[in-house]
Structure P
Amino acid sequence: MAVTDAQVAPVTLERVQERLTRAGYAYIEDDEHPDVLRARFDDYRFHFLLTGDERAVLQTRGRWNHSVDISRKVEMIKLCNEWNMNRVSPKVYVRRESEGLLGVYGETISDFREGGTDAQVDASIECGLSTVIAFFHSLEERLGPELDDLDD
């Protein structure tokens, strides 16, 4: 369905693809997870997906490009909690990815149950990318020289 820039229309994964392409962003479709688009921005991995009962909530999720040893879990949770207490977005968290390693994530959501304009979809994507990347940069600044020890 062709949508004009100001027209409110359902937000589908195809529409998200169209908006990413129009913005000049490269992405790939995931054969194992057809409801997910994957991309890299500033060397961070991102996923775009529609969630919720009506599959109308656009989630933009990024993973920090470092893995963290499980022994630093409390420290990483504290850094994430500090961010979450001082900012509305993005939601950031730590997740165990293997026996001894943690991943650090940031995500935003935008509810499009009533549909959205192209400008709203674009803003949701840009907000997700910029705020999650800002968190990752903040984390890197806070850890400074310790970054070199994370991925060993």
Structure Q
Amino acid sequence: MLIPRTMILLRRGDSYLLLKGAPTKRLWAGKYNGIGGHVERGEDILSAAKRELMEETGLESGLWLCGTVIVDIGDAGEIGVGLYIFSGESSEGEPKPSKEGAAEWVRVEAVKDLQVVEDLPILLSRIHKMKRGDPPFSARSFYDKEGKLRVEFAD
């Protein structure tokens, strides 16, 4: 079973809008991640992504689906995450902070120097090579026997 979630990696030139998690967050406090969250009952994934973008940043954008990732949380019987990843362009407006954290524009090459959610650099690298109209990718994320995160993309 999967919980549907969205991730938005909004682009402005070679920069992406990333959310630095609020220090009060249960997960990923102080770490950078894409914008996003749960899909609410009665929502489709695109509407959920647009709502999350507005709630967490105050910005709007024409979003497109880049890919999906099935996130294996670990132990058998646990519910995993079905992650729907969107991107879009934003040429104007600055993000507003929210209870989730503060969003900021980060140049793609600077991501390696930040404290980030572990799979963000892998996903961002893939998305940075894409353009609107490219077919969405499909991937799965899990930890191997040595405890190393692996993201496998289907071909």
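Bear in mind that the values in this text are calculations on the coordinates, not laboratory data. Predicted model, so just to flag it, every value in this text is computed and none were measured. Cβ atoms are built from the backbone, for glycine too; each structure is taken alone.
Can you tell which of P, Q yields 44, 37, 37 when Cα extents along the principal axes in Å is derived from it?
Clearly, the read-out refers to Q.
Between P, Q, which one scores greatest on mean count of other Cβ atoms within 10 Å over residues 106-113? Intermediate results must be reported in sequence, preceding the final value.
Numbers: P: 19.0; Q: 13.0.
Going through P, Q one by one, mean count of other Cβ atoms within 10 Å over residues 106-113 peaks for structure P.
One of P, Q was used to compute Kirkwood radius over Cα pairs in Å, for residues 90-137 alone, and the result was 13.0. Which label is that? Before the final figure, lay out the partial values.
Working: P: 12.3; Q: 13.0.
Attributed to the structure labelled Q.
By the measure FRET efficiency 1/(1 + (r/R0)^6) of positions 26 and 82 (r between Cβ atoms, R0 = 30 Å, to 0.05), tell me the structure among P, Q with the highest figure.
If we compare FRET efficiency 1/(1 + (r/R0)^6) of positions 26 and 82 (r between Cβ atoms, R0 = 30 Å, to 0.05) over P, Q, the biggest value is for Q.
From which structure (P, Q) was FRET efficiency 1/(1 + (r/R0)^6) of positions 34 and 114 (r between Cβ atoms, R0 = 30 Å, to 0.05) calculated, if the value obtained is 0.75? Intermediate results must be reported in sequence, preceding the final value.
Working: P: 0.75; Q: 1.00.
Attributed to the structure labelled P.
With distance in nm of label points 7 Å out along Cα→Cβ at positions 66 and 130 computed per structure, which member of P, Q shows the largest figure? Don't jump to the answer; show the numbers that get you there.
Values: P: 2.5; Q: 0.7.
Largest calculated value belongs to P.
Have a look at P, Q and say which one yields -4500 for helix-only ellipticity at 222 nm (-39500 (n - 2.57) for each DSSP H run of 4 or more, over all residues; to 500), as calculated.
Values: P: -11500; Q: -4500.
This value belongs to structure Q.
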